[in-house]
1. Once relative contact order in percent (Cα under 8 Å, 6 or more apart) is calculated for every structure in 1, 2, which label goes with the largest value?
2. If helix-only ellipticity at 222 nm (-39500 (n - 2.57) for each DSSP H run of 4 or more, over all residues; to 500) computes to -23500, which of 1, 2 did it come from?
3. Work out FRET efficiency 1/(1 + (r/R0)^6) of positions 18 and 50 (r between Cβ atoms, R0 = 35 Å, to 0.05) for each of structures 1, 2, then name the structure with the largest result.
Structure 1
Amino acid sequence: MSPHRLNSTFAALADPTRRAILARLAAGNASVTKLARPFDMSLPAISKHLKVLERAGLITRGREAQWRPCRLQTRPLKEAVDWLERYRRFWDQTFDRLDA
């Protein structure tokens with residue numbers, strides 16, 4: 001994973017609204033209006049969050065007639081998990097040595 005992509009992924013995940021949007025999209029595609037429902041913010045504000053997620057590669061937005069479905073893209077999340085996994089292994093090994 002490139003450093004720029006990793007930075008974009010973590011920057012996008014830093015916001016609780018964006019994490020909630022991703023959690024909703026994990027259940028399936030949704031329109032912007034449907035994604036905005038649980039939040040006390042305007043549609044333009046939700047659209048700004050979606051643009052951040054889209055630039056990070058975490059979602060895609062399509063066009064089906066009048067509907068603009070948003071879709072979760074899992075590859076950047078997998079790459080972030082893989083990056084974090086190296087550090088988890090490091091800490092596990094460090095704690096195992098301390099236990100020994």
Structure 2
Amino acid sequence: MEEQMNCCHKTKERSEKEYRSLINRLNRIEGQIRGIKNMVEKDAYCTNILVQVAAANAALNSFSRELLASHIRTCVADDIRNGKDETIDELVDTMQRLMR
């Protein structure tokens with residue numbers, strides 16, 4: 001399947017492989033969050049909950065890195081090749097938000 005990008009319309013059709021990878025990561029993160037909620041409901045010890053929260057945060061950060069790398073390789077690179085330099089400003093803004 002040829003990957004089509006519609007970045008100028010702020011949407012993107014992802015390859016099946018990229019889509020599955022992102023959804024699988026999100027499903028695992030969702031499971032982690034449900035597990036944390038269950039720990040709170042069962043009055044688990046605070047430190048144990050915090051360790052699981054740290055793991056969920058790490059998983060979200062990993063998801064963000066994967067998505068950002070894909071965005072740079074596809075949307076950003078294509079826009080720069082096509083002379084749309086404003087995409088660089090958008091990328092800088094996005095990275096500043098991610099680093100807060």
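1. Ranking 1, 2 on relative contact order in percent (Cα under 8 Å, 6 or more apart), first place is 1.
2. Derived from the structure labelled 2.
3. Going through 1, 2 one by one, FRET efficiency 1/(1 + (r/R0)^6) of positions 18 and 50 (r between Cβ atoms, R0 = 35 Å, to 0.05) peaks for structure 1.
Since every read-out is calculated from the coordinates, none of them should be taken as a lab result. Just so we're clear, the structure is a prediction, and the values are computed from it rather than from any experiment. Cβ atoms are built from the backbone, for glycine too; each structure is taken alone.
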